[in-house]
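Pasting the structures in now, so scroll down.
Each value in this text was obtained by applying a stated rule to the coordinates, not by laboratory testing. Since the structure is predicted, the reported quantities are computational estimates derived from the model, not experimental observations. Cβ atoms are built from the backbone, for glycine too; each structure is taken alone.
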Structure 1
Amino acid sequence: MSVFQKGGTALITGGASGIGFAVARVCLAHGMRVAIVDVNTALLEYAKGQLGSGDVEVYHADVSKESDWRTLKEKVGSKFGDVDFLMLNAGIGARGTWGDGEYFEKIFATNLFGVVNGLNTFVPSFKARTTPGTIVITGSKQGITNPPGNAAYNASKAAVKTLTEHLSFDLRDSKTSVHLLVPGWTFTGLSGNAPGSNTQKPDGAWHASQVADYMYQQIAEGQFYIICPDDDVSEATDKKRMLWSVGDVVNGRPPLTRWRPEWKEEALKWMEECDV
């Protein structure tokens, strides 16, 4: 039985825009009631205006704060009852470097502890379910292939991947399915597509709605790793990049060889010859 059905309740963090907002639309299309959570009040008002009905409620919360999660659980439970579909999608992007403690703290607070707090709040009830439930956590390809340039973001998403894998194992005998959503290049607010803007989508990027539809399809097929392609990067290319990255460990190479000039030709040659 699918969790996407009439009368079910979805809670989506970072749900006022981008991928979270697109997933909210998918949930509503299946007759679900949706709790949209975001820290941006202006975006919450916009989302409510776009989706507004008796089946949608918006909640202002800072996912990095445990107290906000406790309050959120009480409010959503009072309004809609138990949560059947939990999507921990809230995330931020920022640039910083070594010695910039605020950069690391800000990224980890939202991208990592926003997930930890959400899981600690809701997993006990999902573990005890007697009907199907679903938890989706949004990761990033940067948390897998680890390109240089944004250490805190990559580390936060690598940790999210590990947490989600553990959660899937720990809930393997429960009624709850767990999925790691890994978007490709997606035209969201992080890439210049603020809600209500007229910015044109880059040719290679996917719309958030494409990611949401792909996620829905992959959940239906029982996939844990939902690695989204885009119009520039194919599934095969993603797999090759991941295999090369783990090859640094297996083959005793220095880290991040894909981006080291002395390894560039060998990496490109391997990518061309690799058959996946």
Structure 2
Amino acid sequence: MPELPEVETTLRGIAPYINSKTVSRVTVRQPKLRWPVPADLPDTLRGQTVRECRRRAKYLIIRFDMGILLIHLGMSGSLRVFRGDAPDAGKHDHVDIAFADNTVLRYHDPRRFGAVLWFAGVAEHHPLLANLGVEPLQDGFTAEYLFAVLQKQSRPIKTALMDNAVVVGVGNIYANESLFQAALLPTRPAKSLSLDDCARLVAAVKAILARAIEKGGSTLRDFVDSEGKSGYFQQEYAVYGRAGLPCPQCAAPVEKSVIGQRGTFYCAVCQI
């Protein structure tokens, strides 16, 4: 599933080509995604101009004067930008948004777990966004904030770190890698973390996500960026997917368990 770095990579790839552009045509080939594409989307968007592109958690937000287009990439979705004549649509190319300068933004999703939704309001009021936690790469995600939030939570720290009500967008891969870098065992009760522990974890999350964005994200299943290229962060994993292989710090074998139905990778020597 595309995580925050993959969505941020996509955002940076498409924004320069659609900002301030006016929609000339919308083609919906397959409306049956995770939630149905609104039947009136072509009429709603035609003639509207893109005012802003941004990301909130794993959602892409394209703002127009009359509302927002909310896009989620689901398990296997991607957005591609074509300038000039776009190639013929394939089986899994479900939505095209064409602009007046002949640029085309194409939504591709083999598994159809993603979403393309219209909301006639501001993004912060959308039900999918209204109760989200802080952004991990923004100033509000601090050691003090995390320490305060975790004080009454007995669940494993990995589970808390992946909770979008605590901090958004830290998916399974990046939670594993961040906890390793912070030297924290993923099974530790969240409330057991000291302020110093939280400081290390916040710093690790920010560093891991920034590095992943720099590398274009991770290639999982069908993810590609807006230019059709795969991410390369998976080449730098310290623990994720490396069960039985030597820890890069102490050479002890990386262990695997399941926390919250998700594969969890860690070093029992380096993480405490």
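Could you tell me which structure in 1, 2 was used to calculate distance in nm of label points 7 Å out along Cα→Cβ at positions 45 and 77 as 3.1? Matching structure: 1. Here Cα extents along the principal axes in Å was calculated and came to 59, 42, 36; which of the structures 1, 2 was it taken from? Traced to structure 1.
When FRET efficiency 1/(1 + (r/R0)^6) of positions 117 and 253 (r between Cβ atoms, R0 = 41 Å, to 0.05) is calculated for each of the structures 1, 2, which structure yields the highest value?
Top value of FRET efficiency 1/(1 + (r/R0)^6) of positions 117 and 253 (r between Cβ atoms, R0 = 41 Å, to 0.05), among 1, 2, belongs to structure 1.
For which of the structures 1, 2 does the calculation of relative contact order in percent (Cα under 8 Å, 6 or more apart) return 19?
Attributed to the structure labelled 2.
helix-only ellipticity at 222 nm (-39500 (n - 2.57) for each DSSP H run of 4 or more, over all residues; to 500) computed as -7000: which structure among 1, 2? Here the read-out was taken from 2. Computing mean count of other Cβ atoms within 10 Å over residues 85-92 across structures 1, 2 gives 24.6 for structure 1.
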